[in-house]
1. Figure out for me which of the structures I, II, III the number 11.2, 31 belongs to, where Rg and Dmax of the Cα atoms in Å, for residues 193-232 alone was derived from the coordinates.
2. Computing helix-only ellipticity at 222 nm (-39500 (n - 2.57) for each DSSP H run of 4 or more, over all residues; to 500) gives -14500 for which of I, II, III?
3. Can you say which of I, II, III returns 30.0 when mean count of other Cβ atoms within 10 Å over residues 121-128 is computed?
4. Taking relative contact order in percent (Cα under 8 Å, 6 or more apart) from the coordinates of each of I, II, III, which one would give 24?
5. One of I, II, III was used to compute distance in nm of label points 7 Å out along Cα→Cβ at positions 25 and 305, and the result was 3.5. Which label is that?
6. As an exercise: mean count of other Cβ atoms within 10 Å over residues 129-136, calculated from one structure in I, II, III, equals 20.8. Which structure is it?
Structure I
Amino acid sequence: MTASDASLTMSDKDREGPAHVGFLLIPDFALLAYASAVEPLRAANRLSGRALYRWSHISIDGTPAPASNGISIDADCGVGNEMRFDYVFVCAGGNPAGFQHPPTFGWLRQLARRGVKLGGISGGPYVLARANVLSGYRFTIHWEHAPAFLEDYPDLDLRRSLYEIDRDRLTSSGGTAPLDMMHAVIAREHGSALAIAVSEWFLQTHVRQGEGPQRMPLRERLGISHAPLLRVVGRMEQNLENPLSREELARMAGVSLRQLERLFRLHLGRSLGEHYLALRLERARDLLRQTSLSVLETGLACGFTSASHFSRAYRGRFGHSPRTERAPHGPLWR
């Protein structure tokens, strides 16, 4: 039994009654990711014929919490409530980097001191990091938030996995990944037979391991099968701050630069340079929306050598300046 196994099972043995799970719903949370975490608990109760879990919803002020699709969920309590929990999962989406609420951060630190198991779903780990309760733990976050997160917290142990369970920290990248994480939790607390029954209840024909990738392979994502081209595009995505030269990329593909340009035109409908620029500008847009980096810092983080060059390229791609992206009524809020 691993340390993470023990941290989940020992508390269950000592517990009287069902485990109490709190879902802290940060405004604009992702509804699918939340549902993927709470529904396995309901199924475990139903299929076992026992009340193994109960759950409560928490909002920052005790009022209904709005999801990113406009649906609101009534809160049972607000942040700071003295209700006793075995687990608290922070569910966040939208732009978790912009969430600032000191009472929430203080309450999460208080829960950590009490030994409550803390989880983060989708953008939730960003909130846990803000509360300073992830130091010394491995964890994951939705791939969309990862670039901004690494700018803010370069020294934390972020993994690009589906989910991570490290002692009393449980994090999931969101989407349907919480189904896989809760399978692991239920299996460790109540046995693999029940966990398998819960997964089959939700028509999971394959339960993914935590270390699995968050994104589709490039072959499926781009709809191409040319191996050398896929290898080059993968390296481009990994080198946005310090772009590789066209000659380096051609050597990686084992073809001439002219042949590589022809492959980009044939399979992706644009030149090598146009594709690389698009990748860097899309990363820049994410950083502008999710971090407090200046326009110049954002440009440098995406391989641009000057603010003017970055601004021209950004306007050419998106039709507005980088500063407009961050304006109170700019594209981010539309």
Structure II
Amino acid sequence: MPSPAHAFPFDPRHGHTRETLLGVPAPTAPEDFEAFWRGRYEEALAVDTAPELGPVEAERDGVRVHGVTYTSVGGVRLGGWVALPDGTPSPGGGGAARYGFVVGHGYGGRDRPGPDLPLPLPGAAAILPCVRGMGTRGLVPGIPDTADAHVLTGIGARDTYVLGGCVADLWCAASALLTLVPELELPGAPRLGYLGESFGGGLGALALPWDERFGAAQLTVPTFGNHPLRLTLPCTGSGEAVRAHHREHPGVTEVLAYFDAATAATRLTLPTLVAAALFDPAVPPPGQFAVYNALAGVRELRVLTAGHFAYRGIAEEIRELRAHRERFFREHLGE
């Protein structure tokens, strides 16, 4: 498949074909990789998220959309949106929701839930959080809201790196959704699904291996895969800021090893659909495919012509991906 015409000073395919991309491996994990992440998860699970639902802001795609706030690790209060199926009673009183989704966002956050709806399954509830520092409802003092600065926040140590907090924000968002829609935790009820694209895809790969509340996931053009390789590949996304930082601080590789989405994927056993692009100026394709290649459980791959780039045929590929997503979640999360 030929590359889309472009004017970038580098090859957004980085010389790869589909065949070579399917051979990109995951880096070896630090010895205490699992212990680190399980400890972070237990900390997040202990948080009283105290979610507060706001008034209805929109009604569309079979759901009512409310604003929401909740507490995450470190006492950080974050916002976002909750989508409840039409006809559900008030949260906390039981209702018609049969499935739940946590929906991550791209780097840059979200200021509305627009393209994240409709949800993959009818009768689904969802929380669409803004993780710390991102989007109009995730702003936090001391955390920059631009991708290039955000991705470097606290990068000097694994315990302070902002990505760890962002992963915790997703875990706490799941807790908040289960508090608001308690029928999702009843015996025999389906578990949660996860949807994440780009930044949200990479965070999802880091979050999901440790959280048994989830039953299936979709990761679209996921970032943070195979950091040692990413550091050699120019891009237009947040990875370029990390590359520049690494040139001055080569020891940062020891921290990045704990935040590698491909390494985490080797522990990810729940059914996962990955949409990975052959051409992507922002998130190098080898990193995306490294995440898919490393998955330890049932997996499915949809190959996109390009990511983070407009191209002829994009609307049709998006429609096809949505159809595959709906079938995938019916198969692995549905009743």
Structure III
Amino acid sequence: MLETVAAADAVPLAVVERSGFVESRHVGIAVVLAPDGTEAARHGNADALILPRSSLKPLQALGSLTAGAALEGAALGLATASHSGTDRHVAVVRDILDAAGLTEDALGCPPAWPGDTATRDELVRAHAGPSRLRMNCSGKHAAMLLACRASGWAVDDYLDPAHPLQAHIREVVERMTGEKPAVTAVDGCGAPVYAMSLSALARGIHRLGTASERSPFALHRSAGTIVRTVGENPWTIDGPGRPDTVVAEQLGVFAKGGAEGVMVMVAPDGTTVALKMLDGSGRAASVVALQLLADADALSATQAADAASRLALTVTGGGHDVGAIRAAIGQ
């Protein structure tokens, strides 16, 4: 059976400190690409296979866009997102479905509560329940449905790996990463997700993050549009006060986290980070990625620290701050 990186091939990436005591450690693998795409640093076996989970969404959105989905502005941002399910997010997803002539019943993602606590509380008070629209992947699914409508493909089975849309997305992923997937798995939202090396994911995200809208190649023009659009609408990629949105708003960094401790970031100069926490926890992923960008001089130490201060990294005890989650690469 194929599997991800072994413990022996991972390295320390972060620690959790409580009252000056290192209570927990997160180990994993990471790779840093320079602005020109060459490898600048690696930590652990970056050639090990991973499932990118939602960090693959920017490439899946690129597939939907190039398959004919007429997406721009907030709608294109939502196609790349793991959104927090606020009413603002849901309104955009409805707009995408309306453009496809479909309702939320066509979404193949499972019903879910919103990740945004205030929105969830409002729904509970209104005696409402989980819905497909609130599921964090609903924008990606709505974009896939719109692409199917544009190309004349069936929508009932749009998540089947053999469906023309999924075949197209897989081809786009292969072209951007330069690697054929080792395994096709089922993501938490029901869409196909592809096992690839962490290095391949980094290459794909770097190519997307550094693409120009003036490129002679349509695929790269579309990739450049995605990154610009998310930068102009950072609330779409995640949600108010949430890590990917904070990093985009404060630093202009394109960031996309994925389940099971995956994170990718592209700094404005093109420096790219991809990492995977071996234990599957994502709580330290953003701060580690920021530190790796700072180590590569793509961000200043002050910029990285200021952004980290806005993330949920504080360890509390008795209602007081007693420690923090921090990057500890190689320690």
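No value in this document is a laboratory result; all are computed from the given coordinates. Worth saying up front: this structure is predicted, and the values here are computed from it rather than measured. Cβ atoms are built from the backbone, for glycine too; each structure is taken alone.
1. Structure III accounts for this read-out.
2. Among I, II, III, the structure yielding -14500 for helix-only ellipticity at 222 nm (-39500 (n - 2.57) for each DSSP H run of 4 or more, over all residues; to 500) is I.
3. Structure I accounts for this read-out.
4. Numbers: I: 14; II: 20; III: 24.
Going through each structure in turn, the value belongs to III.
5. Details: I: 5.1; II: 3.5; III: 2.5.
Clearly, the read-out refers to II.
6. Numbers: I: 18.0; II: 25.2; III: 20.8.
Checking each candidate, the match is III.
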